[in-house]
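Several structures are given next for inspection.
Nothing in this text is a laboratory measurement; each read-out follows from the coordinates by a stated rule. Not measured: the values here are computed from a predicted model. Cβ atoms are built from the backbone, for glycine too; each structure is taken alone.
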Structure P
Amino acid sequence: MLTKGEGRKFLEEFRDKVVREAKHNLSKKRKRVSKKLYESIDGDFEVFENSFSLSFSMEEYGLYQDKGVSGTERKYNTPYSYSSSSNLVGLEYHTGFLSKWARFRGMQPRLGNGKFGSYKSMGYILARSIKKKGIKPSLFFTKPFEKYFKKLPDELIERFGLDVEDLLAFSLNEKRLRS
């Protein structure tokens with residue numbers, strides 16, 4: 001019989017391992033330019049007599065990095081997508097972020113005369129490319145979540161009737177994401 005203290009211990013380890021490996025995956029996949037997403041990943045839980053509450057939080061765009069976003073030309077198995085009919089207003093908003101990213105990476109467009117274009121134009125080029133090609137799912141969070149879920153004791157899973165997809169969807173509820 002699993003006690004409340006043992007359940008707490010397993011859930012603390014689960015939370016800590018998922019957060020640690022998700023952060024590691026971001027670093028390994030070179031997706032931590034500003035460190036904002038990396039530093040925002042956190043987990044919280046409470047254990048009650050017959051239930052528990054587990055939630056993970058991160059910057060909202062972390063969900064899009066994890067699950068991916070289908071572009072207008074390239075599709076991924078994800079619930080998120082860019083609309084082909086949407087205008088570039090949203091992309092122009094992101095041009096500023098992408099300009100900073102391009103500057104950090106040292107990316108500038110070459111003009112026809114051999115000179116370099118501005119980082120702002122590179123941001124626009126990147127935004128337009130992302131709209132077409134989408135964002136490939138990285139699963140930086142999903143993989144560790146599923147990996148460590150499988151290692152939870154069977155008694156804990158049976159006692160609370162846990163299912164990996166349901167728990168992942170609930171604990172990453174978009175309303176809990178930081179924005």
Structure Q
Amino acid sequence: MDEITLENDRRNVTDEFRGLSVAEIKRQLDTRRVALQIAVENLERDFNAGTIVRNANAFNVGAVHIVGRRQWNKRGAMATDFYMNVRYHQSVADFVKAVGNRPIIGVDNIEGSVPLNGFEFPGNAVLVFGSEGPGLSQEMIGACQAIVAIEQFGSTRSINVGVASGIAMYAWLQQNVL
């Protein structure tokens with residue numbers, strides 16, 4: 001493959017990063033990441049994992065944790081995972097140990113969840129998203145400091161988890177960065 005130059009760079013990167021190597025883009029992003037981290041647990045529809053990682057890149061989160069299966073369909077991420085700090089954990093217990101004292105906030109519309117509107121996100125939170133159908137596992141729910149639900153006003157029971165991740169990450173940014 002030819003060397004990437006400003007003129008031939010067709011990657012989905014902002015003009016600021018055109019012509020730079022993947023390593024250089026990641027190095028620059030690492031110098032200005034936000035404190036937020038996100039986690040994905042047991043996604044059954046692999047495309048959603050890619051969407052969540054792509055959203056994490058858009059908001060330049062500190063790390064992405066994949067809990068459970070190591071394999072996921074990276075196509076939805078559109079190569080944004082190259083620029084992220086992706087960490088893999090075999091189990092919820094391994095994930096909890098790895099994030100240390102960071103508060104884990106689940107995003108799910110289950111009994112006992114609190115509305116996203118008005119929730120005060122900790123600055124060093126880890127937002128965790130579950131499978132499209134079953135949501136977060138009971139083990140992950142037990143590890144969460146809180147569970148937030150995105151308020152909905154139509155007839156559908158839930159929104160796509162990839163969409164939910166973008167809404168929740170942006171809500172965190174509104175409180176802690178913007």
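Quick check: 10, 38, 35, 14, 4, 0 is what I get for P(r) over Cα pairs in 10 Å bins from 0, in percent, calculated from one of P, Q. Which structure matches? Mind showing how you got there, number by number?
Working: P: 9, 31, 30, 17, 10, 3, 1, 0; Q: 10, 38, 35, 14, 4, 0.
It was calculated from structure Q.
Which structure, out of P, Q, was helix-only ellipticity at 222 nm (-39500 (n - 2.57) for each DSSP H run of 4 or more, over all residues; to 500) calculated from, if the result is -8500?
On the way: P: -16000; Q: -8500.
Derived from Q, not from the others.
When relative contact order in percent (Cα under 8 Å, 6 or more apart) is computed for each of P, Q, which one produces 28? Walk me through the numbers before you get to the answer.
Values: P: 28; Q: 23.
Computing relative contact order in percent (Cα under 8 Å, 6 or more apart) on every structure in P, Q gives 28 only for P.
Quick check on the output: 1.5 is distance in nm of label points 7 Å out along Cα→Cβ at positions 41 and 129, derived from one of P, Q. Which one produced it? Working shown, then result.
Details: P: 2.5; Q: 1.5.
Working through the options, I get structure Q.
Out of P, Q, choose the structure whose coordinates give FRET efficiency 1/(1 + (r/R0)^6) of positions 57 and 145 (r between Cβ atoms, R0 = 30 Å, to 0.05) equal to 1.00 when calculated. List each step's numbers first, then the result.
Values: P: 1.00; Q: 0.75.
Considering all the candidates, the number was obtained from P.
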